[in-house]
Structure I
Amino acid sequence: MAKPPRYDDLPRPAGDPTGLPLAWGVWGPEDEIGTLNRITDATVAAAREEIRDGRRFNLNLPLDEPFGAALPGAHRRRAAPHPVMVAEEQPGRVTRDDRLDGFWLQASTQWDGLSHFADPTHGFYNHAPLSSIVHGAASRNGIDKALAHGIAGRCVLADLARHFARTGRAWGPMGGRRATAEDLAACLAAQGVALQPGDILLVRTGWLAAFRAAPDAAARHRLIQGENGARDYSGLDGQEPMWRFLWDAGVAAVAADNPTVEAWPIFPWKPALHLAIARLGLCLGEFFDLEALAADSAATGRWTAFLTAAPLNLRGGIGSPGNAMAIR
């Protein structure tokens, strides 16, 4: 496979209202996984060196968090699932079965599929027509395509919350504070780690720590809703310098501990990492539980690990629970 072009060499369609580049066709006209193409047999094989002690870190929240830990209506439509247990008891056989009612696939630790967000001018990633965003075998860009390729390899943790606390930078989980590409690079440099092509970047903003430290459901609700419903999460700056940084570094996916990865809200026709889902094929993960991994990193000075994740094999799925684990 040819080396992808640099960010500044990507085409910018004439008359496009955003002026942003499109990475459609970089990995071929039929591609449905975008930046996950950065994960190759070679990058996964090389990442095995990250496993030294065999210690495992679950990166997934319980399926009923965060929405089940807040007041009802925290999200305009998503909510925690309702588990239903079915008991069957007969002479000589006692069994239990269960199901999840109201199971929103992006209501906890999640991956966004490339069918989650479209460009308002050009549509879904890589010329996928609206009619192809369906469930079933005829779907395009579904989360099942990410599973078929495989999400695995070296992950790099950028602990922005600790970095900003150490450097005296004003920061908090809400307020729409933005970590720029320069901030992200400085954090990684201070941790003594550099990104490599195929890496999965994990970003700790401190949102989950604040959510868990909140004293009650009402306080947790405010960390989802924001003041007066502003949903003003702090996170990565979604402006073009961040697009350039992530693309040229060869990042395969970006996952964070907050609801949106990037600072929120975002605005129509303006750069945003969610818009990069459509235009760059960027793989995003949200609500990742990075607390134990980050504590171990702070104690050991190791900011990398082997990560593996298995999205649900739902043909045409718009998103999926993360099903992610880091191993050291």
Structure II
Amino acid sequence: MHGLPRPILILIKVSIAAGLIWWLVGSGRLDLSAPELDLVSPYLILGFAAYLGSIFPTIVRWRRLLRMYRLEFGLWRITRWIWIAEFFALVLPGGTGAELSRGYYVYRSTPDLKAAALSTVFIDRVFGLWALLLLGTIAFGILYGNAPDTTGPLAWAGAATALLFAGTSAFFLLLGIEPAQKALLRLATERIREVVEPVTAVYGRERKTMIASLLLSLASQLCLMISFLCAGWIVGTEVTWIAVFAAVPLIYISNYLPIAPGGIGVGEAAASFLFAAAGVANGAAIMLVVRLWIVAVQLSGGLVYLLHREPSTERMASVAAR
């Protein structure tokens, strides 16, 4: 699809999303006619509140990471950036739209230390992924403890989650150990070292900020898990904490694959297989309920984008100089 005109590329992605939803409904994996489905359930409000609750620790976390470099931005301004990023996660390929949007705003709002500002966008995403994978690894550990002879899709999903968690954990360990940083930077060119070394050195010194960011990430992902649990209750299927913790990490990762707009259809297909592997029926419907909350936030982010006005260049310079 490389080189195709953007309208055609969007049409292909929309067709893939529609095709996946059609297949899920046609195969019975997405059952919207289930008598237990209750779209006026009080859990609808609780689940949406939990999903919103997963966003606010992210706002605080990113602000703390920016403050490590003495980059001071108001809480409301960062909130607008993140809300706008939610919109671009819907309209741009995969999950990269959110990071591109946040990177754009923080880059143009930072007269100096642009590399440091951009690094916080990447690190912030890794924090969220680490916490999500930690919860998934714990869940699979409990599942394997209860059934050590587990094989099939559940075993593969558990292995993938554990490997990804080990990878993100190793990344944070390397980021916090100065000798390891220097050893890796020796492999880079001198020009890259000049840009990267001052940036990574700060992460190694700011241990309190890193620990606080990890805790905020766990709070964010726990809220996300609660939203999936509420979605299961709305669908009327029997769902447990362990099943949600085990299935959601890989569901969310699949949702960021640049296959369909906002991951629509892809996340539902992954949820169908992963929840089924964990013994939960109608997983696609659970994801579809969560999707309603995701899209509601993303569309409201579009409204924020239309109304948002960035401060002038002079004001941005004065803010960064404080």
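No lab work stands behind these numbers, since they all come straight from the coordinates. Computed from a prediction, not measured in an experiment: that's the story for all the values here. Cβ atoms are built from the backbone, for glycine too; each structure is taken alone.
Computing distance in nm of label points 7 Å out along Cα→Cβ at positions 232 and 248 gives 3.2 for which of I, II?
Source structure: I.
When distance in nm of label points 7 Å out along Cα→Cβ at positions 56 and 208 is computed across structures I, II, the figure 1.7 traces back to I. Comparing distance in nm of label points 7 Å out along Cα→Cβ at positions 136 and 240 across structures I, II, the highest figure comes from I. Ranked on Kirkwood radius over Cα pairs in Å, for residues 88-143 alone, which label among I, II comes first with the largest value? By Kirkwood radius over Cα pairs in Å, for residues 88-143 alone, the leading structure of I, II is I. Here semi-axes √(5λ) of the Cα gyration tensor in Å, for residues 96-191 alone was derived from just one of the structures I, II, and that gives 34, 18, 10; the source is II.
If Rg and Dmax of the Cα atoms in Å is computed to be 19.8, 73, which of I, II is the source?
Going through each structure in turn, the value belongs to I.
Source structure of the calculated read-out (helix-only ellipticity at 222 nm (-39500 (n - 2.57) for each DSSP H run of 4 or more, over all residues; to 500), -6500) within I, II: I.
From I, II, which structure was relative contact order in percent (Cα under 8 Å, 6 or more apart) = 30 calculated on?
Going label by label, the one that fits is I.
A value of 0.25 for FRET efficiency 1/(1 + (r/R0)^6) of positions 152 and 296 (r between Cβ atoms, R0 = 30 Å, to 0.05), calculated from one of I, II, originates in structure II.
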